[in-house]
Structure P
Amino acid sequence: MIPFSIWIVDDEEVARDGISMVLERNYQVHAFATAEEAIEAMLGGPPDLVLLDIGLPGMSGIEALVKIKELYPDIVVIMITAYEDVKTVVSAMKQGAYDYVVKPLQMDSLKVTVRNALETIRLRKEIRLLHEKFLKENLPCFIGESDATQDVMDVVVKVAQSPDTSVLIVGETGTGKELIAKAIHYRSPRFQGPLISVNCAAIPKDLIESELFGYEKGAFSGAEKSGKAGLVEKAIDGTLFLDEVGDLSNEAQAKLLRFLEDGEYYRVGGTKIRMAQTRVVAATNKDLPHLIAEGRFRQDLYHRLAVVKIEVPSLNQRRDDILPIAKHYLLEFAHKFGKTYTAISSEAEDALKECNWTGNVRELKNLIEKGVLLGEGPELSLQDLGFDETPNPAESSELENGTRLPALSAAGMNLPSFLDSVEKNYFEEALKIARGNESKAAKLLQMSRDTFRYRRKKMEDSD
């Protein structure tokens with residue numbers, strides 16, 4: 001049973017004693033003669049409910065109500081008045097009072113009012129406890145100790161509290177954008193609702209609209225006879241996560257925009273307007289402003305999706321997180337595979353910290369999984385990770401500026417592919433530094449903007 005505490009604030013001793021006598025049989029009761037005393041005590045923590053007299057000496061009940069609500073906006077306050085002054089009562093209700101009772105108090109009526117108020121509080125507490133338990137058991141693991149990660153999580157916590165605000169998550173492949181979407185969902189008031197995920201790039205463009213919004217009976221050849229609910233409908237009272245949103249067709253973009261603006265949509269082949277209340281979280285690793293400039297993505301949809309934009313840093317940009325993430329996956333896979341791994345050797349830690357993680361967290365996770373699966377433990381070594389313990393300088397080449405290149409083995413190498421990957425890496429890095437500005441990025445690579453755009457488009461077309 002959830003215990004409840006009630007504070008009585010009334011300057012009349014007879015009233016305080018009478019109310020206390022009636023309520024202390026079932027609740028924890030404390031009484032105060034002035035609002036000043038009660039508010040000072042409240043600085044150490046609030047009660048569940050306050051019975052507050054309006055006609056107090058010194059600070060009035062209305063003034064006290066305003067102060068209490070500033071300290072604890074969710075606290076439940078029932079006003080006590082010696083006469084049914086409509087204007088005063090209305091003022092109290094506008095300031096956030098839950099209800100009011102009139103002197104002389106009818107104790108049976110008071111108990112009913114208090115019981116109803118406490119039922120509201122009980123439901124709030126149960127939901128909060130359920131939410132905390134649910135988070136403890138299901139909260140996605142977005143690990144990080146770096147300032148960059150903490151900045152992202154600060155935004156996640158804030159935006160999660162607004163259950164209808166659209167969010168756009170941007171970042172490289174493998175950075176954990178879906179984990180961020182899950183963290184938003186499970187921290188929000190919609191946490192008990194469904195989290196529906198869809199990879200827009202994995203669904204054929206001619207089917208994405210029917211997948212999102214569903215279709216009616218006979219809408220197209222091959223459609224189910226009874227029709228089908230779309231993912232938007234399945235995500236009602238929850239969260240719809242649109243991964244790779246940059247791959248949506250123009251038609252699907254238009255339908256999504258309408259849904260985001262007023263919550264309305266049609267099933268494919270239908271004429272009935274449908275409504276759905278759900279939060280939309282979108283993610284992409286593409287440069288949407290660039291797609292907008294090319295006419296491949298709607299600018300109005302971009303602004304509607306990016307009410308809050310969260311940029312997930314690459315693993316190379318948050319190198320302080322490399323070892324905490326590696327150790328997390330070490331324990332996870334040791335448990336999964338029944339291995340005895342408990343630590344990472346200092347040499348392996350140094351190697352992990354020095355790696356260029358082009359595949360981000362996903363690449364690191366896969367490397368740790370392979371090392372644990374193939375190794376013996378109890379310490380993850382360089383050999384487990386596939387690194388040489390003592391690199392041989394003769395096995396690699398070095399340029400005049402000290403840049404080390406991969407070794408050319410007897411089996412040869414795909415030089416064109418290697419050069420393409422190097423070029424793509426530096427183009428991406430230049431765009432990050434220039435915050436997406438192609439002219440600035442081109443200057444960083446000492447080439448003209450036209451050459452930069454031509455080679456970048458060539459790279460994108462070859463992907």
Structure Q
Amino acid sequence: MTSGIAKACAVTTTLLVGACVVNPATGERQFILIGEGREIAMGREADRSISASLGTYDDPSLQTYLSEIGNGMASLSERPNLPWSFKVMDDPIVNAFALPGGFIYITRGIMAHFNSEAQLASVVGHEIGHVTGRHSVEQLSRAQLAQAGLVAGQIFGPQALQGLVGAAGAGLGLLFLKFGRSDERQADDLGLRYMYRAGYDPREMPDVFAMLGSISTASERDPVPEWLSTHPNPENREQRIELAIAELGTDFRGRVVGRDSYLDRLDGMVFGPDPRDGYFDGARFFHPRLRFRLTFPDGWQTQNQRQAVAGINPDQNTMIQLALASQATPDAALDAFLSQDGITHSNARRTSINGLRAATADFRVTVDRTTLAGSIAYVTYDGRVYQLLGYGTTAGWRANRDVAQRSVGTFGELRDRKALAVQPLRLDIVTLPRPMTLEEFSRRYPSEIPLERMALINQFDVGETIPAGTKLKRVIR
């Protein structure tokens with residue numbers, strides 16, 4: 001890798017003064033075309049999209065707690081003057097990620113699997129390491145050199161396509177810049193450096209890697225954590241970090257672990273998907289908080305995200321998406337959609353869907369030499385305007401238009417009392433009154449998740465005897 005960077009620097013020295021720099025955090029030369037000001041601007045723009053798309057977890061004290069930990073560690077890094085931002089995201093996926101410029105996100109899904117403040121700090125430090133290591137910026141710089149500045153086009157995409165996929169926003173493209181194993185090793189080393197500087201017990205860090213590995217090899221009921229798809233697992237990760245910890249010494253007395261105080265902060269946290277933000281019952285989608293329903297075609301693959309719910313047919317050539325519109329009326333929303341460059345339309349009209357005022361039209365648009373056809377409907381309900389979008393390739397839309405439009409026609413008020421009253425699962429922290437195994441614990445304190453999953457989130461073996469006074473998590477409704 002070093003020789004590759006040297007060659008890139010040599011080739012571009014006469015063209016791009018200052019492109020090759022020594023990173024103060026790593027001591028290595030990097031090929032960088034993006035200045036710090038642009039890096040911060042990119043991160044800030046993407047932060048708006050990500051915060052809107054995933055949503056931050058509604059617990060101000062937990063947000064403040066993470067910010068205090070993150071800012072304290074970032075102040076000890078080689079880039080203390082970045083506008084660092086740390087957010088707990090309302091996402092059940094086991095994940096953490098960083099954007100250029102110091103914008104870092106920790107999901108409640110991964111927080112539910114930590115068992116100490118030091119474990120949280122190890123992952124925060126790892127993500128800080130991606131920023132101080134300028135890993136995303138280096139990737140973008142290489143792409144700019146290879147593709148003559150087309151990176152922005154890849155990230156932001158055609159305006160018309162953004163109008164179709166809507167909710168997520170342009171900046172989310174930065175999340176598709178996946179790190180390589182060498183970047184992961186470097187972020188591990190930097191994360192260890194920062195958590196040690198901040199006074200944490202470094203011996204908690206290998207336990208995090210063991211936990212992530214356990215999730216990835218768990219039963220098929222438990223998905224591989226998103227962390228491992230965006231953060232490739234370097235070989236011998238635990239062993240490398242344990243050797244690095246050994247070099248720090250053997251006396252870690254007085255260093256912060258923070259197990260009990262951390263678990264107390266998790267008490268009552270939502271665990272898993274929150275059905276209040278929408279859930280599927282077969283092909284039927286219910287949103288208790290917004291009080292609406294929509295039925296997708298049978299056999300379609302569906303997904304619920306913070307700003308949109310969507311379904312795609314088995315041939316993957318036709319899609320239906322529901323999202324909120326920003327305009328005040330269906331007519332205004334339809335006019336804004338149809339006025340986008342590249343869109344042609346027909347059959348625009350005012351109508352109603354299940355008694356709700358609506359405006360609809362058929363449209364066509366060409367994206368990357370592919371012509372898409374579809375229909376768009378904007379419906380007003382309970383003080384909001386909803387976008388109901390069906391589209392596909394020309395052939396796909398021709399074959400699936402009727403079934404897609406029937407699906408759109410099912411949008412309406414949710415009246416089912418059981419669906420309206422559904423509640424999420426939550427973590428409950430219990431202090432053991434006596435020594436017991438997890439198996440005994442689950443009998444005495446029943447949980448809504450299987451015993452094997454209980455072992456994962458508590459980081460204990462099923463048959464291990466756990467001392468009295470230990471705090472454990474269970475999941476209750």
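Which structure, out of P, Q, was Rg and Dmax of the Cα atoms in Å calculated from, if the result is 24.9, 75?
Label of the source structure: Q.
Of the structures labelled P, Q, one was used to calculate helix-only ellipticity at 222 nm (-39500 (n - 2.57) for each DSSP H run of 4 or more, over all residues; to 500), giving -14000. Name it.
Source structure for this number: P.
Determine which structure produced the value 48, 19, 17 for semi-axes √(5λ) of the Cα gyration tensor in Å, for residues 205-364 alone, calculated from the coordinates; the candidates are P, Q.
Among P, Q, the structure yielding 48, 19, 17 for semi-axes √(5λ) of the Cα gyration tensor in Å, for residues 205-364 alone is Q.
Every read-out reported here was derived from the displayed coordinates using simple, explicitly stated rules and does not represent laboratory data. Note that the structure is a prediction, hence the values are computed from the model and not measured.
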